[in-house]
Each structure stands twice: as C-alpha cells, then as structure tokens.
1. Can you say which of P, Q returns 20.1 when Kirkwood radius over Cα pairs in Å is computed?
2. Comparing structures P, Q by mean count of other Cβ atoms within 10 Å over residues 39-46, which one has the largest value?
3. Looking just at mean count of other Cβ atoms within 10 Å over residues 183-190, which of the labels P, Q belongs to the structure with the highest value?
4. With distance in nm of label points 7 Å out along Cα→Cβ at positions 103 and 207 computed per structure, which member of P, Q shows the largest figure?
5. Using mean count of other Cβ atoms within 10 Å over residues 23-30 as the calculated read-out, with 21.9 as its value, let me know the right label among P, Q.
6. Distance in nm of label points 7 Å out along Cα→Cβ at positions 71 and 159 was computed and gave 3.0; which structure, P, Q, did it come from?
7. If you work out relative contact order in percent (Cα under 8 Å, 6 or more apart) for P, Q, which one comes out largest?
8. One of P, Q was used to calculate distance in nm of label points 7 Å out along Cα→Cβ at positions 223 and 279, giving 3.0; which?
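Only the coordinates and a few stated rules stand behind these numbers; no lab work does. Bear in mind the structure is a predicted one, so any value in this text is a computation, not a measurement. Cβ atoms are built from the backbone, for glycine too; each structure is taken alone.
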Structure P
Amino acid sequence: MINVTLKQFRYFDALARFGHFGRAAEACAISQPALSAQIKELEAMLGAPLVERTARKIHLTTLGEDFLQRARKILADVEEMSELARSAEGPLKGALRIGVIPTIAPYLLPTIIKRLSGHLPDLDLLPRESITQSLIADLLESRLDFVVAALPISEPALREFALFDEEFVLVRPIKDAQKPVPSPSKLQEMKLLLLEEGHCFRDQALSFCEMRPSDPSLVMEGSSLATLVQMVDAGLGVTVIPEMAVPLETKAAGLDVARFARNQPKRTIGMVWRKTSPLSKQFMEIGAVIRQASQTRQIPEASPERPLPRAPR
C-alpha cells in the first residue's frame, strides 16, 4: 500500500505549476531541499520518476502527467469537503482566496475588502490579481474560491453571478475637449492605446471599436490602465477605460474624459465559482455585499450627450 500524504500531493502540484524546485518551495513556504526530499520520497513509493530534472526547469514524465491529474482531482475533492464543513458552520471564517482581474482590482478591491471585513470579521481575505485566463485555471483547480471578472466566462463547470454593469469612457488629450466624441468608426482612424493581449478588457474595447488586434491604428499596448492614461497625457493617442478607473487614473493628469454619445460600450462585472462548491449560498451573500460596495464608487455623473468633467492637471 502506498501511503501518499496530502502534503506530498500539494508539493507535487506546486512543482508542476512552477516547473522549478526553488519557486515551488517558495510557494509552499518550505526550503528547496525539503521539497526535493518529499518528491524523491514520493517517487520511491511509486517506483518510478515523476519528473525529469534539468539545470533550468523540470519536465513531467508520462507517469508524472497521469499522477498530476489524479492528484489535482484528490486535492479538489478535499477542498470541497473542507468547504462543506465551512458551509455548515454559519458565517464564513478562515481563509478565502479571491481572484480579481487587473481592470477591477485597484479600483474596487479595497472597498470589497473593507466591506467584507466589516460583515465577516473572522474572514481572512487572500486576494490575487491576474488576467482572466490564469484566474479561471486556478479556480478550476481549487486554488481559488471565487473570481471577480467580466462576464460571461462560459465555462460549464462554473457558476456566474452578475454584480453590476459598467460603461467604458473615452480618455483623450485636453486639447480635444471641445471636439465631438468620436464614433466607433472614427476611433478606427485615431491612434488607439489598449492593453496588451491576455486582458479581456482589450478584447471588449476592440469589439466596440470594430477593430482587429493587428490594426495599424493600435500604436501601443500597455500592461496597465495607468500606463495607457499616462501615454494619452503625453500626447501619444487616445484610450478607452472602464468607468470605475476614472477617479484614480485621471486624478492628476491633464485629460478630457467623455462618455460615448450612442451605443455606450459596457461590461458586466460578476463573480464566478465552481458549481460543485458547497459555499454557493455564502458566495451569493458576499456578492450582495460587493454589489452594495460598487454603488459607493465615486464616479462623476454625466448624461450620454455631455462629457464627464475634465480631470484636473
């Protein structure tokens, strides 16, 4: 009988994710020799190597690939058993792992943490910011409890819970403030600054502008909304950002921020979690708190025909 421990499953999962003993050990909060010893012990019990070791990176053997799939299924089942126990205890407490995409995290996450800490004081919130694809992969592997992202995700194993809708706004140089707000077709003729590939907001902006990723009008791809806004202030072009980013990103820049006159582009922000999670009821209650928190965002009001107030220089 092979007596593999959950700890060894977790160590091997980390090693497979990072492909490196040092980074996996750091993620598991143990020393590299200790993690290496656990993997060697695991291989000895199985009677065959799980990884091929090279100077720079490890590679899983065929046995390692098969073992990884089974290990992750076991870890996911154990996590759901833990959630089942938590769901019977009343209000949530303990660690709660939240994934948030970069075009939401800086603007809404502080408010979410403050509100949830007030409603659930025994909760230990562990947020992680990354692009949608990475967060969903971690959610499916039970490394996150839920994700706040733009919907739809359209993953059969996940449940989606809509929180609120949010419009996109145009950010342009202050010298263009008196010009009409351009239509999507006019934006195609302008120098447009967008997020780099991997960000779902980039795809949403391209869809509104009816543009392809290879369009020559895209003069820059940034890693953050802050970078894009700074480049607009430097006169490199215009950009589109979500409404929640306006107060923070345009606070100190000499910019004009305006709504689109017709067919305002928008996105739906929501929560996503595994359909099999026993904490579904609690997550919906958390969703109600987040929805309420979103309503306190300090965002300038304007009619579709009138630009938003100019950001101060």
Structure Q
Amino acid sequence: MKIVVIGAGAMGSIYGGHLSLNNEVFIVDTNKSIVDKINTEGLRIDEDGTTNVYRPTAVLSTEGLEDVDLVILFVKAIFSRAALEGNRQIIGPHTRLLTLQNGAGHEDLLKKFVPEEHVVIGTTEDNGAVLEPGHVRRGGTGRTNVGLLTEDQDGFLPLLRNAFDSCGFQVRIHDRIQQLIWDKLFTNVSLSAVTGVLQVDMGYIAANEYAWKMTVKLIHEAVLTARALGLECDEEAITEKVRMTSVNNPAGCTSIRADLRDGRKTEVDTISGAVLRAAAKCGLEVPTHELIVNMVHALEGRNQQK
C-alpha cells in the first residue's frame, strides 16, 4: 500500500515506522527537525528492550505526491481539519481515510473529504511516548480495531488487515465499530474530563465523594446517549470499570488534565463534545456534559488572558 501518516508524534511514528517494513510510507509533519532526523538517521523506536530503526520517508509537505491508498490521521483532533485541508491533493477517488484518534465523531469531518464508504474508524491499544525528534518509545502493544460506516463492498478491510499484520500489528475488523469506540469513550468522558477540570490525579476521583458523584452523572448521561444510538450498554459494569481505573491508577494523569496544566488546547470537543453532538442528534439533553465542556474551554481561556 501507498500510505501517508499525518503526524510524527508517538503514535504516528510507531505506525509509520512499522508500516514502512512492507509498504511505501510517507510521514508528514510540520516540524523540520523531526523530518530531517528521520530522513538522515532513520526513525528510532525503543521496543522489546531494544532500539529498532525504520526507514519511512518523512516530508514537510505532500506536494507532488499522487493520490494514495490510505491516509492515517495521527494529529490531535483539533488539528484534523487543517491537516486534511493542507494535504487534500493526495486524496484521490480510491483513497481511504483512517482515524485511530481519541474520542468519537471524527467521521463527521472525514466525510467532508471522502465518500462515507471510504471512511475507516477505529481504536488502537498501542501506546507510546516521544523521547526526542525522530525517537519514540513503544510502551505497549495491542489490537488495532477498525470498521467502516457502511458495508465493505470492495473488500478493503481485509487488505488493510494484511498490510498492517505483516508489519507487526494485530488488526481486528468489527461490524459494529461504534460500540467499541463508545466503550473506550465512557472512561474518557467521565474520568478524563473530571480530572482535567479538578486538576487532580486519576486516583482522586474514586476516593472523593463529590468528584465521584459528578463522574457517575457523566457516565449516566453518556450511557443514555449511547443507547439512543442503538448501542448496548451495561451502566453498572461501565461505572465499575471507571472506578477501578481510578483505583488502579492513583497517580495517573489524563490527557485533558495534562493539556490544561501545560497551557495547551484540549481534545474535549471530540471527547465530551462527542456526547453533546450525539445527544443533540437523538433529541436528548446532557447538562452535565455541557457544563464540563464549557468549564474545560473556560480553563483553556486562562492562558489566552495571560
């Protein structure tokens, strides 16, 4: 496959590096130091106790590239539109767009660039961290879960699975991929959102009566929304899973908390905001989520005033 990975952060590097083993891969990033480092020294990934070097082609721009088979988005969701607009020329009649980004509802944007049947959505159980430009650590491996919004009439997903699995991934194709995305979303829209607003470690949520009450309310609203979408949800089991995630990660720091702490824009609009948009489509009100989204954006605004 001819693949373009947009974003050379930890996950973009892990996928771009491994996929380059058996595919023609271009990693595009706006950071010149990262691009130069990859092209001169290779992309280094610390994994399984060793440092492996991969050789994708890194570029600052995709100008001159013809339409490709697959584009994988690995930028923060708030930059997705700009990333796709800036690389529109590589999206041809047969190009598929794949998002493994956090949150839900990314397909609404992707459908503005390709037909609905060319949108691939999913989740990844891999994780990693950037050590320095062109050098990342693969902290853990797991499944790459993918699915389509429509029937796979062209048989693309098996081709994707073969291309990925031959490079060391474990792809699972799901007929109801939204179920899996929302299963992951429940934790983010409750635990992540509350730790962000309160600026506390994950363990604080289950330990504090008032933080936990707010978290349970967020879970309840998200479950009602998911059920309205036709998804299956066991609210008691979801609540217990979130509680145990808090208990088992006492010093854990969520992405929303870290972004607010460090003065960055968050991805709340594709996390808690995804519940807001889905609820609106279903004619539901989710006031706690609306409050949380507004609070996160208000906290983001503090840095603008400074």
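1. Values: P: 22.0; Q: 20.1.
It was calculated from structure Q.
2. Working: P: 15.2; Q: 17.8.
By mean count of other Cβ atoms within 10 Å over residues 39-46, the leading structure of P, Q is Q.
3. On the way: P: 13.8; Q: 23.6.
With respect to mean count of other Cβ atoms within 10 Å over residues 183-190, the highest-scoring structure among P, Q is Q.
4. Details: P: 1.0; Q: 3.0.
Largest one: structure Q.
5. Working: P: 16.5; Q: 21.9.
The correct label is Q.
6. Considering all the candidates, the number was obtained from P.
7. On the way: P: 20; Q: 15.
Result for relative contact order in percent (Cα under 8 Å, 6 or more apart) over P, Q: largest is P.
8. On the way: P: 3.0; Q: 1.5.
Attributed to the structure labelled P.
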